[in-house]
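These are the structures in question, set out in turn.
Quick note: the coordinates plus some simple rules give every number you see, no bench work behind them. Treat the numbers as computed from the prediction; the structure is a model and nothing was measured. Cβ atoms are built from the backbone, for glycine too; each structure is taken alone.
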Structure 1
Amino acid sequence: MPPSPLSAPRFWKVLLTLGLLSVAALLLTRRTSPKALVAGAVLEAPARRRRYAELRRGLNETGLRLEKRLAGADDTEANREVVRHIIGIERWGQARLEELLGADPVLGGHRPYRPADDLGLAQLRGLAALTRAQTGDLARRLEAQAPVGRAKHDGLGPLSARAWLRYLTLHAEIEGRRLK
């Protein structure tokens, strides 16, 4: 018996092809980059539906998970590098968010915001907790001032304050999983 014209494997291939064509059409008509589409789907859309209190709760929860991972991690150069990266990105993101509150624009990437290379894991653990607490405080200030506009992310383009907070939450969570 021959397979039906829309057998299960063929159905999924057709659906996937239509989806890819739709994305391609969207990119061509809107001149939207793939990174901007991802930022919209992964950061902007979910963050838009959350209040600042929910975003702060997410920051706190991932901060606690990072602290727990750090408590069980060995003091190796690889682990110290992961934590320096997490802190550097978070501080850089804070500086970008401060722009929405009237601070001067930030030039350049996250490298100037990284902690010194000679800090041990115990010192970095305390600095990571402090940095995350500062991000929570910044979220409170953003909520009070209800910023309008977007702050530039070097790779993802302009992000809303809520999307930036979601980005910082996800970044620390994902990178923290590299700790051993």
Structure 2
Amino acid sequence: MSVAPFPDWLRPPAGGWTAEDLDRLPDLPPHTELIDGSLIFVSTQTVFHFRTLRLLEHALLAVIPAGWDVWREFSVVLGKRNRPEPDLAVAPLSAETGPKDTWIKAEDVLLAVEVVSEESQERDREVKPRKYAAAGIRYFWRVESNEGSPVVYTYERDPATNSYVPTGIFHDRLTIEHPFPMDVKLS
């Protein structure tokens, strides 16, 4: 019995992988992200994660203007060595350059949403928000579970500091004016 060799992508090149490499590496697991040149493998979704994504995706689709879309679990190129996959992103339809695209550019993204999972707490709370803000994404939402109910933390980018400032914490209802007027029951 022979043992299959390890895939080449298990051994990163000097300097790490690039955003372009993600489209060329064979047999990567679905939803592989790139953070600082390192491949990040996403764990299986929980029921909370799945239902929260569905709730927010439908709510956003109901309020975004014509010409915009909600991109679910789709790669965003933040730079040469960073290509995360926000749980949700809001970007214009013009961000798409072709039906075989596998990513959109950070400058096209208006809102990035991360639903925090146990295995991704540090990335979703610290690393990704910092990188999204530095890439110029104007709005960011972080969603946490409070005994199975979503709590949405909203942020807006301060262009003077290239970092996010909090704009609200929402437990039962998400009622906001920016980036789009929205009122959705969370519980």
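Computing Rg and Dmax of the Cα atoms in Å, for residues 40-111 alone gives 14.9, 40 for which of 1, 2? This figure was derived from 1. For which of the structures 1, 2 does the calculation of helix-only ellipticity at 222 nm (-39500 (n - 2.57) for each DSSP H run of 4 or more, over all residues; to 500) return -21500? Derived from 1, not from the others.
Here FRET efficiency 1/(1 + (r/R0)^6) of positions 80 and 160 (r between Cβ atoms, R0 = 30 Å, to 0.05) was calculated and came to 0.75; which of the structures 1, 2 was it taken from?
Values: 1: 0.40; 2: 0.75.
Source structure: 2.
Please state which of the structures 1, 2 yields 58, 35, 33 when Cα extents along the principal axes in Å is computed from it. Walk me through the intermediate numbers first.
Details: 1: 68, 40, 30; 2: 58, 35, 33.
Corresponding structure: 2.
To test your reading of the models, identify which of 1, 2 gives 15 for relative contact order in percent (Cα under 8 Å, 6 or more apart) when calculated. Checking each candidate, the match is 2.
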